[in-house]
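Just below sit the structures, each encoded as structure tokens.
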Structure 1
Amino acid sequence: MKTVIEPIRDHAAYERALKEVEELWDAPEGTSDGDRLEVLTILVRDYEERRYWSEIPENPVAAILHAMDRLELSRKDLEPMLGSRGRVSEVLNGTRGLSLEMIRRLHRELRIPLESLIADDSQSAA
């Protein structure tokens, strides 16, 4: 019988969960192993987001670039949240600040912490 799935609270638990995810990777969907894999991947993703978001620079452009890298997004993927291609370019180049609606969309869609999106963007990394 498999152990009970518990929250991932530290790096050791994270490593154990990753090992089990690897072992279950090809488990068919809808089976007990497939369900276990699904739950473990949710827990792993949650731990990674909590851990890695706390380590990013606290400015909007760096936060957006970090989210793009983590989620493997292109500039085009940001258009629904920021506007036109030109607007995306202006935001990422640091020549345009974020509007309140952009902040809301980025937070909701990319799960970027609000603190990172409202930080002083005069130090933004382009």
Structure 2
Amino acid sequence: MRSANIASVLLVDDDANIRFVAQMSLEGLTKWHIMLAESGEEALAKAKSDVPDLILLDMMMPGMDGPTTFVKLKEETACAQIPVIFMTAKVQTHEVESYLELGAAGVIAKPFDPMKLADEICRILDSQSS
């Protein structure tokens, strides 16, 4: 199914296991270059210096959480147009709606299926462009 035009992804999650599984999944099933960050602060620095095509952003992190990181990313000229997909276990309808209202491209529920993660990302991005 993959059709989204992506070369690089910044994966932001404070859980090392989730970073590992998502990185292995995406690198194994795509040609995407996966960059990792474990905090909002690290995500901001990497997004500004490396400007990925997509950011996968954990909602709940210590320090700067996902929504705060998202707002700060959108304030940066270099990062403002990068699509952001939130990854979270909090996926009740009203929660997902609030993430989309913030301006997120979409939401991927945790736990995610590693074999379907890339297709889910492409589905979200393709729905944005149509």
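Readers should treat all values here as calculations from the given coordinates under stated rules, not as data from a laboratory. Keep in mind it's a predicted model, so treat the numbers as computed, not measured. Cβ atoms are built from the backbone, for glycine too; each structure is taken alone.
Distance in nm of label points 7 Å out along Cα→Cβ at positions 76 and 92 computed as 1.2: which structure among 1, 2?
The read-out comes from structure 1.
Output the label of whichever structure in 1, 2 has the greatest value of percent of Cα pairs over 18 Å apart.
Sorting by percent of Cα pairs over 18 Å apart in descending order puts 1 first.
Work out the source of 0.30 here, i.e. which of 1, 2 gives that when FRET efficiency 1/(1 + (r/R0)^6) of positions 28 and 100 (r between Cβ atoms, R0 = 25 Å, to 0.05) is computed.
This value belongs to structure 2.
Suppose you compute mean count of other Cβ atoms within 10 Å over residues 12-19 for every structure in 1, 2: which one lands on 13.9?
1
Thinking only about FRET efficiency 1/(1 + (r/R0)^6) of positions 36 and 116 (r between Cβ atoms, R0 = 25 Å, to 0.05), which of 1, 2 has the largest value?
Answer by largest value of FRET efficiency 1/(1 + (r/R0)^6) of positions 36 and 116 (r between Cβ atoms, R0 = 25 Å, to 0.05): 2.
Upon calculation of helix-only ellipticity at 222 nm (-39500 (n - 2.57) for each DSSP H run of 4 or more, over all residues; to 500) from the atomic coordinates, which of the structures 1, 2 produces -19500?
1
Please state which of the structures 1, 2 yields 17.1 when mean count of other Cβ atoms within 10 Å over residues 68-75 is computed from it.
Details: 1: 12.1; 2: 17.1.
Going through each structure in turn, the value belongs to 2.
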